[in-house]
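Asks: Next come the structures, one after another.
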Structure 1
Amino acid sequence: MDNSNKPKDSQERKNSGEKAIEKFSQQVIERLQSIKASDWKQGWTNGKGTMLGMPQNLNGRNYSGTNSFFLQMDTAMNGYKTPVYMTFLQAQRENIRIKKGAEAMPVIYWDLNVKDANGKRISESDYKQMSSDQKAKCEVRPFLRAFHVFNIEQTNLEEVNKEKYDAIVDRFKGPQLRDKAGMYENRALDRMFERQEWICRVQTDRLVDGAFYSPARDLVILPMKEQFNIGKNAEEIFKDGMEYYSSALHEMTHSTGTANRLNREKGTRFGDPKYAKEELVAELTAAMVGNAMGFDKRILDNNLCYVQGWINALREDPKFIVSVMADVNKASKMILQKIDEQKIALGEQPILSANMSKVDLNANRDVAKQDWKQPSDIALSAKFDDAAIIKKMDGGYAVRASFEGKDLGMKNIPKIDGMRYELMPAGAVKEQILHDTVARKFVNEVREIRKQQAEQHKGLKL
């Protein structure tokens, strides 16, 4: 059979996830080439110590993992003021217009292609409701999908709601903390090193030639911070401080990969492919974590020899970035979790969304004493059971949940809210959307239950 009439454009046969991966690979290639053209003076994300936090959606929820890194890079490469993004549907809900010619960024998530025992394709929601025996008979294949988002700078938000726009920009502004020498200072990492609360010991108090991780001793060794102070002016000296912490994050990443931790294959000698991949994982992890903390990372001099190999690997197989980012995501999550422990102890806002409640609980111990007449606060802090957003037979959406052992029933929600929830990737952001939707719909029910509990408690006291 003659196949010459098949579509010449292979993009027509690729799903949204595959196209997103190709875009991500091209982003890294372009960034590496740009860094090289700057004589290695540029960093991965151009952080200057004045933008704090991870990329967020319009509601303030963090993007995570691979999406977070590439939205960071997109923000830097386009010079956006904040890493805040929204979908087209979110823009419509807020009466915000996407600017003409704006190019969207993909946000990827894993979806499932499920077929039952008869080979018939079924929805993921139906699959989740099956019994264990029924699931065992199904053929399940995960695959990457993508939806698209736009930075707020690609919209007219500043024009139609400048107050909200300014509030978002202010949220990412951070103070330029400097030590006595004028170098960038990071209190969370300093506290971690002083108290030795990383997963292994970190040596920072001796004159050494360079930073490295010793697997045999399970020890991160850093030159003293003063050794990084080589700048000729105040701006260079400030950035020298960033290089100190960036080097620390790079070596800390290596320490996450041991057999008893994340168990990464690192290679046995300098220059082999596995060794080169491990160095790229450490570079991107340090860049991602550093950017979330407000500073950038330049490529280590020792890794300059790998740059062309990284570019070639990405060109030959764009999916190489999936393997790299899988390791980056795991390592960065481990590091950010330990950093958040320090930030919480210092009374600072944590980076990971999952840790936000820990600050709220510590800072608002009197919340439980609030009067029940504040329904929105009570509902938003409530813990719901069996919460779910479901798609109905007529194509609409509804939410259901139980609270304090009582079934709250089912209530319809706007179709656009249901579609938005379905499009979100699994994770903390999606869970938060579910919780907030339930809280809004069942606020009166929660208020009534709380009221009854308060009256019963009062009766017992009497």
Structure 2
Amino acid sequence: MSVKKIKHLIGSLPKSQPELIKEVNTNDHFELARRLHQLSPEEKVHVFGSLNSNLKRQEVLYETDLDSRLEIESSLSSEDLAILLSGMPEDEATDIIQELDLDAQKEILSQMQVKDAVVIKDLISYEEETAGGLMVPKFNSVSENQTAREILMQLKHEKNSDTPPYFYVVESENKLKGYFKLRDLLNVSTNAKASQIMRTDTPKVLTTDSCDKVANLMDNEHLSTIPVVDNNNTIRGIITFDDVIRVMQDLASEDIFTMVGTAKVDPFAKKITSKIKVRAPWLLTTFIGGLLSACILNHFQATITDFSTVLFFIPFVLGISGNVGLQGSTVIVRGLATGDIQKDNILTVVKSELVVGIANGIIFGVLCGFIITLTATPLLQTSPLLGLAVGLGIVLAVSVAAVIGSTAPILFLRTNIDPAISAGPFVTVTNDIAGVAIYLLTTSYIYSAI
């Protein structure tokens, strides 16, 4: 897709209107959605209005970045937006409506058909990134006494061909009893009842379960669809693997961008000023950390003046301790995200990371100390005692970094803060401050004991 050509055609309106419509509609509309952020708000509206079907408009609106979506929605009346959302899958329409303020939500829902509005209102009540927020309320529901013939005829007359090939057996008030697959249905006698086909050990999730838990269960059970139930075992909807993949990709991207202290969403689509506003607070944290490190250096000014060679190895100490801290925090954050770390093994994982970090500190501390001891006099014209000071400083600084990196994600998790934050600026700044302080304290103590 040529963004430059589209900009040129928009600049030549209304003369170029037919050519613009042709250019917009011959391009893949998913690619169009991905590239919308490169256009101005007015250009986005022109492109969106040039799409020749509501299906394309719906998919472009859902697939594009948040800023572009809100700019397009602001150009539409509540009635037009309600028409578009009514034709979308309920879970996608809910995602879009949740981005609007409460007044706009009420206005749009009032313009929609009652049955659609009721479904979306129910979905809005669930938190985002939970099973309730991800589920689709349409699924194949059968009773225990229905025969295979009746179910197949029901399926044949079903207008929605996108319904997943899973059937859920329910009793009164939609209580979930079991499930079976289309393959199971085709391999039995036409007179077989659903109760004879179903599997009673049904993998399921609660409406309040996290997306991580849903993804892990679907992966472990090798399912492409999973039912969502409430606390009374009433089936409320289903979640399909494509919805889970989309959310998990978004969460993974959010964690990665959070780790480096940048925007959580749409980092490539945001305007320059928005990027600056989002990233500046994190850089301020680093700035404050730098000031604290400078204060620590000033406090040990006397030691530094007398033994200036200790300064040569500060970057070395900070480099090793910083990497050890980030390794530990990243491993634990990733384990928490994938579900590999649970309550029953979290202490084991933390202890393992601590042992690995401290062991690496000892290895490199001894190695560095030995090399400096051998070369201190001929190369640096200083006492071999420098090797002991630097080596011990590395061991202690790396050990503290291992503790910070391994425990920070857990502390953040228990205080309901995204653990990914701990794998970014927080660990980096904290390790720098602690590393400098510990290293200079160690060298000061050793040299003062001479």
Structure 3
Amino acid sequence: MSATEQALQAIDAGMNKSLDRLFELIRIPSVSTDPAYDADCRKAADWVVEQLRELDFNASTRETGGQPMVVGHYGTKTEGTPHVLFYGHYDVQPADPLELWDAPPFEPRLVETPSGEQIVGRGACDDKGQFMTFIEACRGWKEVTGSLPIAITVLIEGEEESGSKSLGPFLDSHKDELKADFALVCDTGMWDAKTPAITTLLRGLMLEEIIVTAASRDLHSGMYGGAARNPIRVLAKIIADLHDENGVIQVPDFYEGVTEPTPEQKAQWDSLNMDEAAFLGEVGLSVPAGETGRTVLEQIWSRPTCDVNGIIGGYTGEGTKTVIPSQASAKISFRLVGDQDPLKIRENFRAFVRERLPADCDVEFIGHGASPALYVDLSLPEIGKAADALTAEFDRPAAMIGCGGSIPIAGDFKETLGMDSILIGFGLDDDKVHSPNEKYNLSSFHHGTRSWARIIGALAGQ
């Protein structure tokens, strides 16, 4: 029996204890965005350090301007095996609204459902259950061989859910310590409950807030209606101009740097047999609303977007108030692909807005972050090894998928540490991440742990 097979047996035998450890972590309400939970964030960081030290990692918490980082090192790089950096985060989203939870959010439990047992609790999937699959895989290896076959650095942060404010400075100041051959990130999902996946495309993100001001104060619509400029109307016209009738975004040079999927990518995506009607029907929709002539997978994986995330203006309370507001604002996000330059798009978007601003109106822009898209080179040998390991675990080929969302850490690793990232996760679309009754399938936790054990073995050449 190979060392990998022995580690898999140990994982199976120790699954109940693995669950106990995960439940301990979920019980810590490590909400990073609320200062009232600062002590709990530190408690969670200390808990992770303790787990890593049990596995003979040289681990410690590191102070930042916000929540502490966890860093752990195991082994040294040897000829023919890689040094990997594993990333996850111990912080979670607030549990509000509490009244929508079926049970207290920080009291994890197993729930039996027609599709199998589910771990329910805040952080069960995002990201405590996910990163614990890797730590438990390391435990399985240590239990049967007494060591890990590759050099591993672990970085677990505590501010992912509140903007990762400390992460950039931390990477800058610890480049030499954190540099590895490549990163492993467990904060993504599978194609479906039975099909593992490696995420190879991540859209970038550019966030803008625009505030249009007209009159010096709110006006009585009877006295000024018809004569006074209404900033809500101005803003609505600007927003309407952002897309044409085919869903094409009208910001100048917006599509510069956008690349088409390769024939191989399209063929692989087609082989997934996505049910577009079911995908939209699950959220009460029926018609794809992106660019005409594009499949849903193209629209969410390989095409850029412009979405209005919120509009504020005028009176929004109970009843009516006949007012022409002095200001109206909107929050807008752009998901980016390929080699689109987020800063150039920001500049062109602002010019687009200014060109449509009528007399008696001013505009203020507030930027809320920008990051480019990321795509992983499929020719990397580590991708093939990971895919083979996942295929062996799930007995079906691992899908190479895109992600409509953005994971800035992958871009940070590339830009600051010069490393590619391999993104492998075991979450599902119905895990209710960030919502009440967040869950993580027990099968995701079990197979995820086994998958990382296989990947560690494959990377070691075993």
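Readers should treat all values here as calculations from the given coordinates under stated rules, not as data from a laboratory. What you see is a predicted model, and the numbers here were worked out from it, not measured in a lab.
Asks: Out of 1, 2, 3, choose the structure whose coordinates give relative contact order in percent (Cα under 8 Å, 6 or more apart) equal to 26 when calculated. Mind showing how you got there, number by number?
Replies: Working: 1: 16; 2: 11; 3: 26.
For relative contact order in percent (Cα under 8 Å, 6 or more apart), the value 26 is produced by structure 3.
Asks: Can you say which of 1, 2, 3 returns -14500 when helix-only ellipticity at 222 nm (-39500 (n - 2.57) for each DSSP H run of 4 or more, over all residues; to 500) is computed? Each step should come with its number before you reach the end.
Replies: Values: 1: -14500; 2: -21000; 3: -10500.
Derived from 1, not from the others.
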